[in-house]
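Participant: Dropping the structures in below, format is structure tokens.
Just so you know, all these numbers are worked out from the coordinates, no wet-lab data involved. Treat the numbers as computed from the prediction; the structure is a model and nothing was measured. Cβ atoms are built from the backbone, for glycine too; each structure is taken alone.
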Structure I
Amino acid sequence: MAGALKRFIPLFDRVLVQKAEAITKTSSGILIPEKSIAKVLVGKVVAVGDGPRTESGTTAPLAVAVGDEVLLPEFGGTKVTLDEKEYVLFRDSELLGKFKGE
């Protein structure tokens, strides 16, 4: 990991996600027009907070961990630029799901 990304720690129940890149070329080499490129709704978790605070003052664990591949909502999140790369900051509860590793 690079410098700023290594030092960045989301607070509470926030999760920093790097969106997957959109596919702009087919496997046979055909370029896909910009208007036809679908929105990327998959990303990889690169940093997580400690978790939300409960009424008793303890922290509850998050549903995702660093390295998980997650399904993102179409709208929402806060764009963050670290080391000239774009990331999106979501709350743990905003993520739609995670993909199970094999």
Structure II
Amino acid sequence: MILDCYRIVAEPYYQPQGQEIAIFTAAYNERLPVMLKGPTGCGKTRFIEHMAWRLEKPLITVAAHEDMTAADLAGRYLLEPSGTVWHDGPLTLAVRHGA
């Protein structure tokens, strides 16, 4: 599969603090969006890694920066010897293949 390299194969350590796993799973099953908010280092990324593993979904992460453009996320046309070719960005890749 195209996104096999984005699959988490070993369970990431995560210590639940409440009902967040059940709440996230319920939101996932109902196709509801979830926003995580908290200070740096509180475990947001680790929780998402754990849930991607638990739900058997690939996880594509992006390191955002101030110079990031929409094309960095969506993708762009690049010149290759065979001509101009579209290359998916991480957002398009995730949407196309269910990450």
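Participant: Looking at structures I, II, which one was percent of Cα pairs over 19 Å apart calculated from, given that it came out as 55?
Facilitator: Traced to structure II.
Participant: Another question, if that's okay. When you work out distance in nm of label points 7 Å out along Cα→Cβ at positions 31 and 63 for each of the structures I, II, which one comes out largest?
Facilitator: If we compare distance in nm of label points 7 Å out along Cα→Cβ at positions 31 and 63 over I, II, the biggest value is for I.
Participant: Can you tell which of I, II yields 2.8 when distance in nm of label points 7 Å out along Cα→Cβ at positions 47 and 71 is derived from it?
Facilitator: Only structure I yields this read-out.
Participant: While we're looking at this one, here's another question. Taking mean count of other Cβ atoms within 10 Å over residues 15-22 for each of I, II, which is largest?
Facilitator: Comparing I, II, the top value of mean count of other Cβ atoms within 10 Å over residues 15-22 belongs to I.
Participant: Related question: To test your reading of the models, identify which of I, II gives 14.9 for mean count of other Cβ atoms within 10 Å over residues 7-14 when calculated.
Facilitator: I
Participant: State the single structure among I, II that was used to calculate helix-only ellipticity at 222 nm (-39500 (n - 2.57) for each DSSP H run of 4 or more, over all residues; to 500), giving -9500.
Facilitator: Here the read-out was taken from II.
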